[in-house]
Structure P
Amino acid sequence: MGEELGVTAKKSENFSQWYLDVVRKGGFVDQRTPVKGCDVFMPWGYGIWEEIRAIADPMFKERGVKNAYFPLFIPKSLLEKEAKHFEGFVPEVAWVTRGGDEELEEWLAIRPTSETIMYYTFSRWISSYRDLPLRINQWVNIVRWETKATRPFLRTREFLWQEGHTVHATWEDAKKEVDEMIDVYSRIFRDYLALSFLILKRTENDKFAGADFTVAFDTFVPEAGRILQIGTVHHLGQNFSKPFEITFKDKDQRVKYAYQTSWGFSTRLVGAIIALHGDDKGAIIPPAVAPTQVVIIPIPFKGREREVVEATRKIKEGLEDLGLRVELDDREQYTPGWKFNEWELKGVPLRIEVGPKDVEKGGFTVVRRDTGEKSFETDVNVVPEILQDIQENLRERAEKKLEESIVTVEDLEGVRKVVEEGKIARTYWCGRDECEFGVKEETGAEIRGTRYDVDESEEAKGKKCFFCGREAKYVVYIAKSW
C-alpha cells in the first residue's frame, strides 16, 4: 500500500516523474479519461482551486467587478472579427461542425477565450460615458487543443479559469486598470499562494494576440529549470472596440471608441503551488489555500482508544471554533504511519498527533509539513500562529529560490551556460526580432520580457546586445518555459 502512495522519484533528479507521482498519487487529478489532456480534478485538487477562487472573487468585487456568464460556443465569423486575435488562436481551437445529425452552416468554436463573444455583447450594453467603466468577470472552463505533451494543471486541453474584461473611456483609464489588477494579482500570488514571480512586459512578438501590450507573472521552478506563466494582464487599446463597434457618446457629445483590458489566471496555479513548494515527500500546500489546513491523527493504544478519540474530537472542535479547516482521520483500517505518508503526499500544512501520552500530559504533538519540525502544545490557540509562520516561510523560501536562480550575463555564451544550468539569464537586448528569434534557436530558451514593476532601462545604457553586439536598449530575462 505504501509503495502505491509513495513518490518514486526525487524532485531534483527527475522533476517530470516526481510531479506526475505527486499529482496522481496525492489525489489532485485522475488522468484516466477518454480524452487526452482533459483530466478529472479530484476533490483535493479542485478544493485548492475553490480556496483560490474564494480569496480572489471578493478582491475583484471590491473593485466593482461583477460576475457573469457568456456562451461556450462562439461562431467562427465572430472569432474572425479581430484578425490578429483569430490568427493567434486558430491552432488551439476545437471546432463543433455538427449539431445532432445535421452539418452546421457555420462552425462553432468551443471557447478558447471569450473576448469576441463578450465584446459582441458589450457593444450592445454600452452607449454613453455613463456606462463606463464596465468591469465583468467570469469563472468558466476553457478548451485549447494543445498538440504538445500535456501535463496535469500545467498544460491541459481543458482547464478552469477566471477572465476579467473591462471597458474604459480613455487609454489612460485602461492603463490604470492594468496597474491596479497587477497589484491585486501580486497580492493573491504572493500573500496567499506564497509564490515568487517576475512581473514582465512581454515582447511585441510574445504579447497577447490583439493587445497593445501584455504583462505576465512568471514563476520559476529551479528543479525543472523552467519558467511557468501564472497570470496575465492585457491592455487591449482599441484593437477590439473598433471591429466590435464598442462606442460611447462622451460628455462632449462625440461618439468615441472605448479602450479595454483583460486579465486572467487558471488552474495552472494549482500546478505552480505543487511544483514550487513540494519536496521529495510530496506537495506542500500553503495554509491560506489548503482545503484541509490541519489533519488530526489519533494514535490509539489497546485499551485506551476511547480517551484518545475523545481528545482528538475536542481538539477538532477547538480548531474549528478558530475558523480553521480541519480533518480528523480516524479511519481504523489504516495505521498512523500510513496516514502520515498520505497526508504528507497531499501537502497538508500541519499534522496533529494524539496518543495516550499526549492525553496524559494534556496536549498534542504538532508536526509542520514545511520543515518537519515537531513540538508539543497544550493550547489550540497557538495553531493559527504556527500556520501563519508556515505561510510566511513558504513565501520566503520561494523568493529566495527565485533570487538565487537569476544570473546576469552579457553575451550569448553566458546565456547558453545559465540556461543549461537550469536558471534564468538576465541580460541586455537591442530589441531586434532577429536576436529574439535567434536566442530561441540557439538555446531553446526565450526572451520572457522586461520588468514592468521596476524600471531597469538605465542599466542597459552603454551595454551591448547579448546576441548581436549592437547597442542595447533593454534588460531582459531569458529562460526555458513550459
Structure Q
Amino acid sequence: MPGDAQSAKKTIEKEFSHELESDNIDEIKVENDLSVIAVVGDNMRQIPGIAGRVFNDLGRNGINIVAIAQGSSERNISFVVDSKNEKKAMNTLHDAFFLSGVKTMNLYLIGVGLIGSKLLNIVREQAKILYDDYQLDLKLRGIANSSKMVIREESLDLHAWKEILDSDGREMDLNGFVAEMKELNLPNSVFIDCTASGEIQAVYEEVLSASISVVTPNKKANSSKQSFFNSLHKTARKHNAAYRYETNVGAGLPIIGTMNEMVTTGDRVDKIEGVLSGTLSYLFNNFDGSEGFSSLVKKAKESGYTEPDPREDLNGFDVGRKLLILCRVAGYTMEFEDIQIENLVPEKARGADSVEEFFVALQKYDDEFKNLLEDARKSGKKLCYIARFEEGKAVVGLEKIDSTHPFYNLSGTDNILAIYSSHYDQNPLVVKGPGAGANVTAAGIIADILRVANTKAYSNAGW
C-alpha cells in the first residue's frame, strides 16, 4: 500500500546496508503516482509476440513503461506506468486484445465549414464499412468552430453534431480545447485542423508532444518557416505521433505521399512542374477571348471556384505555398520569400476596398489579358499558370506552352504535377486529377486518418 512506502524503504535499506555502503546497488528511492498493470492468460506462453504487441501498442500511444516483470510461468506480464496513463493503457490493451483487432480512433475536429462538414458526413456514411472491412471505429470526441467548442469523453452523435455544438457548445478557446483533449488522454487520438487559420498551427507541437497525431489540409504550418516545418516532423517522430498533410497540395491527389516515398527509397527530385490551383486552371482553360477576363473571373466566383475574394487566387501566393511544401518534402531547404511569384492582380486593383470595387478595377485590364492570349495564340501556344522548381530556383507565374507540353490538354479545374527525378529523368511521373473541392479534400483527410490508424489497407511506413 502507498502508506507503507517509507516503511518498506527503510526495511530494504537495512537489509542491503552493506551493498549500499559499497555502492554495489543504487540508492533506494520511492516513486509515487504509479500504477501496476498485469496482462494474464493461460495461452500466452504458446503464442509468440504477445509481449511485443503489448509494448508496441503502448509505445504508439506515448505511454512510457517505468518497469517490467514477467512471471516464471510466462502466463503474466506486469508493467508499471504513470498513474495518469493508467486508463489510457487499459483502453489501448482492450482495443488490442478484446475487440477482435478493431482499433478505435478518437477524433478532435476544429473547423466545420465546407470541408469539415463533408468530412463528418463521410465518417458517418462510411462508419459500417470502416468497422466491418477495416476494423476501424472512428469516434468524434471533440468539435469546434470559430466561436464554440464541445469535448466529451463519450463520442458525439454524428447525426446531431450541429445541434450539439449549437446547444452545448462553450466559448471557443484553442488552448482550452487542447488542454481538455490532453486531459482525456485517450489512445489513438487524432487532432484535425480543417480551418484556413494561421493561428491553429501554434498548438501543433504541443499536440504532437502529447503523442496525439495531427491531420490537416491547412497549408499555413508547412509553408511557414523551414525551422518550424522541421520541428513539427522532429516532434512527431520523437513522440511517436503521425503528422499527415496529404491534402495540402492537390486535395485528394496522391502527390505528397508519392513524392515522399520517392525520396525515402533513394530517388532524387530534380525538377517539379505543376498547375496547382483549380481556380487558375479553370480560368486559363476557359479564357478564349470571347469574354473579358474580368467577366470570366466573376463567373468563376459565382460558380464557387474562387475564394470569396478572388484576389487570394490571382495573387499566386497559394500556389507558391504549395510549391514550397513540395520542395520541402523533396528534401530541399527553402523559405517562402525565396519563391518568385507573379501576381496576376494588376497593381492598381490590389488595394480595392471591396470585391465589387476590385472587379470594376480589373475590368480596365481586360485588353491587356486579351493581348497576352492573342500573343500566345500567334505562336500556337496557350496560357498556363505554372509552379516550377528547377536547379534550386522556384518560380510561379504565367507561361506560354505548346502542344508538346504535358499540361497543354488540361481541362476544367484539374491539377497536374510532373516530377522529374533520377528515376524519372526523361519521362516525368505525372499525377493529374481534381485538385480542389470539399468532396475530394474530405476523402483525402479520411485517407490520412486511415494511414495514421495503420489498418491493413494503408501502411504507416514512410513519412
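Laboratory data are not the source of any read-out in this text; all were calculated from the coordinates shown. No experiment lies behind these values; they were computed from the predicted model shown. Cβ atoms are built from the backbone, for glycine too; each structure is taken alone.
Ranked on distance in nm of label points 7 Å out along Cα→Cβ at positions 167 and 207, which label among P, Q comes first with the largest value?
Max of distance in nm of label points 7 Å out along Cα→Cβ at positions 167 and 207: Q.
When FRET efficiency 1/(1 + (r/R0)^6) of positions 7 and 111 (r between Cβ atoms, R0 = 35 Å, to 0.05) is calculated for each of the structures P, Q, which structure yields the highest value?
Looking at the calculated values, the largest one is P.
For which of the structures P, Q does the calculation of distance in nm of label points 7 Å out along Cα→Cβ at positions 175 and 343 return 5.2?
Going through each structure in turn, the value belongs to P.
If semi-axes √(5λ) of the Cα gyration tensor in Å computes to 52, 24, 21, which of P, Q did it come from?
Source structure for this number: Q.
Tell me which of P, Q gives 3.9 when you compute distance in nm of label points 7 Å out along Cα→Cβ at positions 79 and 415.
Value 3.9 for distance in nm of label points 7 Å out along Cα→Cβ at positions 79 and 415 corresponds to Q out of P, Q.
Given a computed value of 20.8 for mean count of other Cβ atoms within 10 Å over residues 223-230, which structure among P, Q does it belong to?
P
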